[in-house]
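Engineer: I've put the structures underneath this note.
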Structure P
Amino acid sequence: MNKKPVEVNVTELEDILDRYLDSGDRVNYALKIVGHPGVGKSAIVRQAAKRKNRLFIDTRLAFKENVDLGGYPVPDAAEGRMIYYRPRFIPPAEVPEGRDGIVWFLDESNRAHPTVIQTLFQIITDRRCGEHDLPADTCIILAGNLGEEDNTTITDFDDSALDGRLVIVQLKPTAADWIRWAQREGIHPSVLRYITIYPEKLWDERNINPNPRGWHQVSQAIRVSYGLEGEDELRRFLEENAGTTLEKMIVSLVGLVAGSDFTSQLIRPRRITTADVLKGDGEKLDGMREGRIPSEDILWAVSGALSYLRDKNMLLKGEFIGEDLEELAHTLLFVGHSRAD
């Protein structure tokens, strides 16, 4: 890929999507979203399509070849030619009644066969897929992972002509964005509370796990697979079933460090959290000064706050304002009163 992606958070991506979908087929570019696995690319696009009352079609390019996109060839004996039936996984010939348009989401573009890239060029520039015209007001959105950075196979577009027809953004979600989404989606209260007090545990960009998708799956495992609706119910289950298979599932979904810490905080919560440090909790600060809070708990909370601020600094390019500066000041206050040992 020649064009470098521009980093955006969830709120910014939602704004870009809304404006792109409102523009319909009046713009001559498509949108491509890249990012690490599990950061929420497809979920955000699906929600945008729903907001704009558009039919959402999700096509995974990793499982398609060039001939698949063109349609199945059938001989037309009367005309002495071949005709191609329209594939079901591409947009229909017309926008369905009651819809305001179509979003064609072409996911896993980084895993697409090289020949598919040429068809993508036709889709974006000519608004055709093989022999089939796309209906008016069809918006094309590509998505893919980052290749070597997240251990996924990548097909390099390496085509400046195609790059020139794409707006390419890299999604880097923040904990605040995810928490707002989780509240809307009804994520299990234990998961929501954990990410609220330990925002740095939402995702680890360097190690891939944990990530937002993994925490969503943890919520599903707790509620759907084990039938545990509330946080108290989950806590009792863990206390009465040491080493349960649920704990192993959680570790598998979000990694050993985050998964083990999630379950242990339900049973034996720390005396101070990352959120306490970031908001400058006076009572916790007094407890730390007076030696009433274990050093290990302080270390976890302060290091978590520093990790959270480091990631935010990278996203905001150092342009901290308002609440960001307050969080930084509160963290430095706790660091200043921490014991050297």
Structure Q
Amino acid sequence: MKRTVTVLAALLFVALMLPVASMAEDAYPAKPITGVVPFGPGGSTDLLARTVEKIWPKYSKQPLVIVNKPGGGGVVGTEGVVRSKPDGYTLYFGYGSGHDIVMPSLQKMPYDPQKDLIAVARLSVHSVAILTGTNSPFNSVKEMVAWAKKENKPITTAVAVKAGAVDLALTALGKKAGIQIVTVPFSGGAEATTALAGGHLMIGGGHPAEILSHIKAGRFKVIGVALPQRDPALPNVPTLREQGIDVATWGSVKGVAAPAGTPKDVVHYLESTLKKVTEDPDFRKAMENMGQPVMFMGSEEYTKFIKQATADYAKIIKDLNIKIN
């Protein structure tokens, strides 16, 4: 009799615990997840985020909703994520952008990009391409440098944001080449590209996803890329180093981050779901069409990458004595 009671009690305990375990398993995500892009619509980060948004429902029971919150070179939207509740329902899309790995070495930040954010996953890396209008006399960076020296005039340049990856690459180019480059910042890559297309500036810097459509339409020609090696999206365009200018950068890294304090199991869920998204054939095809390489990296590895990329940019800034105006 006693044994029967014990067995029944054990079975009752298991029966009671099953719904609890099920509730815990189903707890996250229990509502839509917001992904914040701290730049204007149409830029490379926005295009990437909206491609993830489209594929996300295949692998998650709750939708991902992308919203744009531009301002302050990306700082405004990112700070909003940093100050949000660390429950996995507010994410930052674009982690690894210039204001995360470049700007901290140039100015004081209202938060610490490494301590106040958790790296969830890296999705892509975008090169900095240097371009000019089709009717421009410059067919290479070498020709542009020669013109600036001969005429003793500055080169005006459209950049997505101040103190970002594009701004730094072009400023470094000017320093190394011994010419004056004046960068004009906008609220994102799309706006900067539009300004260059309108003939308001001499050259511009952008990522392939922002400029490929313009190149195909005959509005721009690309005269160089600031990567250590050629960009697969622009295989016929020489690097700056190939043109005699010793400048190479990481470009703009694009990942996802969550506020510090987000539970580990939630970060793991987001990381694994994003990995599934990046392996999806439709996602890969869309990324290829946009000129964005899929370069997934998990949370732990990406955390180390962000630290190293920040240190590398800090060295460039120190070695070239680059200061923000």
Structure R
Amino acid sequence: MKTIRFNFIFFVFLILALPVFAQQTAFFEDEEKEVQTGRELFHQGKYNAAFRQFEKVQEMIDPASELFSEAAYFKSVSALKAGHSSGYRLLENFIERHPASPYMNNALFNLGDYQFERKQYAAMLKTFSGVDRNSLTESERTKLQYQSGYAHLMADNTEEALREFNVVKNSNSVYSKPATYYWAHIMYLQENYQSALDGFKQLESEPAYSRVIPLYVSHIYYKQQRYEEIISYTVPILNEVEEEHKSELSKIVGDSYFHLREYSQAIPYLEAFHQTAGMKTREDNYLLGYCYYSTGAFDKAIPLLENASKGKDEMAQNAYYHLADSYIRVNEKEKARVAFEAASEFDFNER
């Protein structure tokens, strides 16, 4: 009889408990449904709506639950991406309060991305140092590598920057071209001119880099003493570059003609350079002065060679010799004698 009574009581309890279990199950299903709605809004880029949805979710569930932690992550990142002033603080709070969350890696990535956009490069590098790169998607990893490379470049950590850009430049992503540019720029700074040239040449047809690539290429050819290539490359584009860069390119072209001993060709480019503002060096004066001298324009050569002679080196000696000869050609013999005597005091170039 006791057994029957016990079974009856258990049966009654089971009947009474069923609605409670059903309510709890429905409640958990409702929670998951609300969270899933928030996720969908987030992945659709509707960050304001996602933020409000996850606020609602947090009001429904136990703060100690895993769903609450997930909602805190999506809420903070939604706020960040929607431009809410509270986003940064919310994400930092999430990182501090939920260190064991499966979303921790994504939280650090998003925080570093936010810091990069605000040019907080030192803070970004510190944040990214805690990110497990292998756990990111390929596109996220590429973005992190590019941003890390740029931040290192801004901090003059060129080797670290080079390492990051070297990977990104070979990727199939929106970051491959800017990474190639910065990689080539670092190669140029390190005087690895051929590698730099190869990198810049890949970007010649890209409108975003059309203003700067000719400058790099012309300078590299000049440093490599490839004077004929400077002329064939730079002369046709000289009128297309920005006005502020025409002066330096004119000097490079004129200097190249000078080294090829095509002095009459050099003159218009060196004249264009001399007509621009700014101090001109003794070498600048010597180049144009010697071109005038070689083409018989002695009156024009004299003041330039006089400026070039103001030194104690081989250039000064050569300037004095050509200055003396120029004075003879314009029938100023006394000045020619003084210039020859000045040249004879040097022993750089026996004549």
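Values quoted throughout were computed directly from the atomic coordinates according to the rules given, and no laboratory measurement underlies them. Computed from a predicted model, the values in this text were never measured in an experiment.
Engineer: Computing relative contact order in percent (Cα under 8 Å, 6 or more apart) gives 18 for which of P, Q, R?
Structural biologist: P
Engineer: Given a value of 14.8, 44 for Rg and Dmax of the Cα atoms in Å, for residues 190-309 alone, point me to the structure among P, Q, R it was derived from.
Structural biologist: For Rg and Dmax of the Cα atoms in Å, for residues 190-309 alone, the value 14.8, 44 is produced by structure P.
Engineer: Can I ask one more? For the read-out Rg and Dmax of the Cα atoms in Å, a value of 23.1, 103 was computed from one structure; give its label from P, Q, R. All intermediate terms of the calculation are to be shown ahead of the outcome.
Structural biologist: Numbers: P: 24.0, 92; Q: 23.1, 103; R: 36.5, 145.
Going label by label, the one that fits is Q.
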